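Got some structures for you, see below.
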Structure 1
Amino acid sequence: SAAVREAFVRLYDKGLIYRGKYLVNWCPRCGTAISDLEVEHEEADTSLWYVRYWTEDGQESITVATTRPETILGDTAVAVHPEDARYRDMVGKRVRLPAVDRLIPIIGDEAVDPAFGTGAVKVTPAHDPTDYEIGQRHGLEAINVMNDDSTMNAEAGPYEGQDRFEARRNLVADIDAAGDLVKTEPYRHSVGHCQRCNTIVEPRISTQWFVRMQPLAEPALEVLRDGRLRIIPARFEKIYTDWMENIRDWCISRQLWWGHRIPVWYCDECDTQICTRTDPTECPQCGSHDLRQDEDVLDTWFSSSLWPFSTLGWPEETQDLQHFYPTSVLETGYDIIFFWVARMVVMGLEMTGRSPFHTVYLHGLIRNEEGKKISKSMVDAWRYDPLEIISEYGQDPLRFTLLTGSTPGNDMKLALGRVEANRNFANKIWQASRYVLGNLGDAPGDYAAPEEALDPAAFSDPADRWIISRYHRLTGEVNRLLEAYQLGEAGRQIYDFLWGEYCD
């Protein structure tokens, strides 16, 4: 769309979008890079393998511990802490890589935790974020040993063509046969999975497009600090702030067949890179017509981040944009505060100079009775079809259940018993309404009592004065709660009044 291209070109022209070869999260099943936010970590029971690396003269050895032995094939160093007395004399020596007999150096780096494993770690810059940083500091080669589908490539030598986990089993067996597998221990740690398909993610070197986020984060922090933006509940303001203060560049390219194409073209004659709002017909440098567009598409959250103003006609200065932007309140789930909310704030400030909203209201997640998240992608978490529930109980009882069962930013467990109870509450309102309408006689169907009719002083009966005063107290309390975004409590107050007092 015009809005997506406009935003991309503006960021590109300011040097805030760049293309580079960096370590990214790679999903082998989806066949694409994914951002850090699209990786979900789960605790897993795996193994910690202790592998012996011999010095090139064969007189000494150093043992490293790893949870991913298949990446040994891409090792370019062994690292120890420079102050670790156990290995201080070994820094600068070279060791032979098990199974492939390649020489790699022993280096000293403060990123190494002497208390983990043996205090010596394998360094695989192409397949681990920490190792990538170590490799950058020490000028190490980054050797990618996997294909896009996570099978081993030619760099893996005799394991080429094997699936990464098959290669793991075979490599461990070969190292054991050579007498270099010191021991294996059970180990529980966090493993990253693709949010879309739950496949184990593989960190790997890849050429991708990135947004330089640091310059964009400071204005997004400033609007929160000076009160132009607030988040409800307030505890999420700290979460937002921590993320913005430690923000990393955003990988925005995806290797998918659907989505907004990257608006960049390459000239096959002179290698010029062209970023433009409209499709170019010739190279501005050499005049060649041999142009090809970048094959990647944009992360869907890139276009979504433009939603508050692109839907109103931006980049054109439409009447809708002038009238409705910025909006007042954004209501969404806390689980996408980084995916969507933070990025909308960033893009709104960068593209329009204003925050797209002044209040963010975050609701919690809906879970089943066992506490598992209910969502479209997790249909097994709840055994009920929402459409069947609406058919049996009605949409209003379901809505009221979701409203009154939640508090801002907190999850709720949804049980059918609560929906049934609120169906009974809806029936109570209907029965009370029938009774009232039956006593209005010939009053028109749209009859509304005048304000003075609700003055307690107009009634002599104490019961009448009591219920009218309770009604006024209720309306004041409900208005206060709504203004404070305590929607669930406002609904509960109405429930208690109608069921326990008005209809009692």
Structure 2
Amino acid sequence: MKEEHPTCLRGLRGKTLYDCGNKNKNQREKRIASYRHFLLLHISSFKVSSSPAPPLSLSLSSVSIMGSSSDVKATLGDLERESFTALLSKLIGEARYVQNNPPDLIPQEDRIVRHVLDSLLPLSTSTGGGPLVVNHVNYHPNRGNLIVEYPGTVPGKILSFVGMHMDVVTADPSAWEFDPFSLSIDGDKLCGRGTTDCLGHVALVTELMKRLGETKPNLKSTVVAVFIASEENSSIPGVGVDALVKDGLLNKLKDGPLFWIDTADKQPCIGTGGMIPWKLKATGKLFHSGLAHKAINPLELAMEALKEIQTRFYNDFPPHAKEQVYGFATPSTMKPTQWSYPGGGINQIPAECTISGDVRLTPFYNVTDVVKKLQEYVDDINANIEKLDSRGPVSKYVLPDENLRGRLSISFDEASSGVACDLNSRGYHVLCKATEEVVGHVKPYSITGTLPLIRELQDEGFDVQTSGYGLMATYHAKNEYCLFSDMSQGYRVFASVISQLED
């Protein structure tokens, strides 16, 4: 990267403002050395880099021409299609290497970080080329997070765009109509894995921060972008935003609204669901299917038990009044999604089977309470298994002569809580106003899909609002795509949010 250093800076009338010649030769050499060191770190290191960046050097281009907050939107302008698609093409070209499905596929998010840095480092304090403060933070090899800050003039006045994750879900190229791992463009459609979720948002917010670095508006608010690793799978902890929060690297974001950019359809998403993955195992007695009276059929036991558990669940966790306020499409649900058994002949009643599924819980109920209740249901059914409905005259769950009883056990994988955004916060109101202004209408919505991590942020004291500019219809789907026109509107929403928060 070529770096130019003027001998001096001159004012508009040619007056020398500051001599940058031999006096500052040592400073320039130190800055160049710092930049080289930074590049080495961002390519190969895996330790936290949290040291402050070199101070911003004085340059004529750093003198703001902004007069008021009303100029912000005009200064930021519109999303440049050529620049955006060029960056997005590079990111989608890395999608194969950032698929997240351990242990088989462990993403290398630094492959994405590299392209973002290529766009932003020339405008950063790290190179002396601009005002952006860039911090590349790694907790695992090749799995970086990136915090980019455009400094404002008022201490403590801040807003942030967070959640643009640099990993993707898996894609099977043989099932797609186009190559998921390269960007294809069909008019307004931008096609490839990650265009909607979430590399499109990575490119979008990178372009926003790049424009801030180029135009240098005189903002009261500090604007922060946090690009994160490891959102799609949490089986390897301590990689992404959870580690950033634990280390306190996001603490100052509590002083202003935090916009989590990882939903879809251009409207504020004001509520998400919690998730409790569960496994219900039924144990019976294996026997020949022609002598069913000598068996305890675990398949029948599991089906009847699940029916009873679901009935009790819906009695204890009925639709909540706030679900209508937030516009949830469904109430809390508890249902099976998978069935497994050890195998055997068609004429053999197996000894055991397992039904797996999930609870999707609106944020007005507590995950811990639900887990406790589900365990209570199973314990009660086991204690009174003779009372459980059976199927047919010889179907039973107890064999007294053999002192055998069918039994159930339930286990849970890692649960997560839903979130209800604060509808009275400044962040919510400016997001709604910006959406109406740019999109033409505002219709906040809620879903019982799960966004990992944001409830934890809310519990830590962050004012979390969520939005996104991909397409819900292609989320985690084959033949994923987004629309440039939607991303362009998202850019203008961000500009409006920044402008409003100047007042």
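Readers should treat all values here as calculations from the given coordinates under stated rules, not as data from a laboratory. Source: prediction; values computed, not measured. Cβ atoms are built from the backbone, for glycine too; each structure is taken alone.
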Inset, instruction - Given a value of 18.0 for mean projected area of the Cα convex hull in nm², for residues 222-485 alone, point me to the structure among 1, 2 it was derived from. - result: 2
Legend entry - Top of 1, 2 by mean count of other Cβ atoms within 10 Å over residues 182-189, largest first: 2
Inset, instruction - Using distance in nm of label points 7 Å out along Cα→Cβ at positions 78 and 102, single out the structure from 1, 2 with the greatest value. - result: 2
Legend entry - Structure responsible for 5.9, with distance in nm of label points 7 Å out along Cα→Cβ at positions 406 and 430 calculated and labels 1, 2 on offer: 2
Legend entry - Ranking 1, 2 by percent of Cα pairs over 29 Å apart, the structure that comes out highest: 1
Inset, instruction - Of the structures 1, 2, report the one carrying the highest value of distance in nm of label points 7 Å out along Cα→Cβ at positions 230 and 254. - result: 1
Inset, instruction - Tell me which of 1, 2 gives 13 when you compute relative contact order in percent (Cα under 8 Å, 6 or more apart). - result: 1
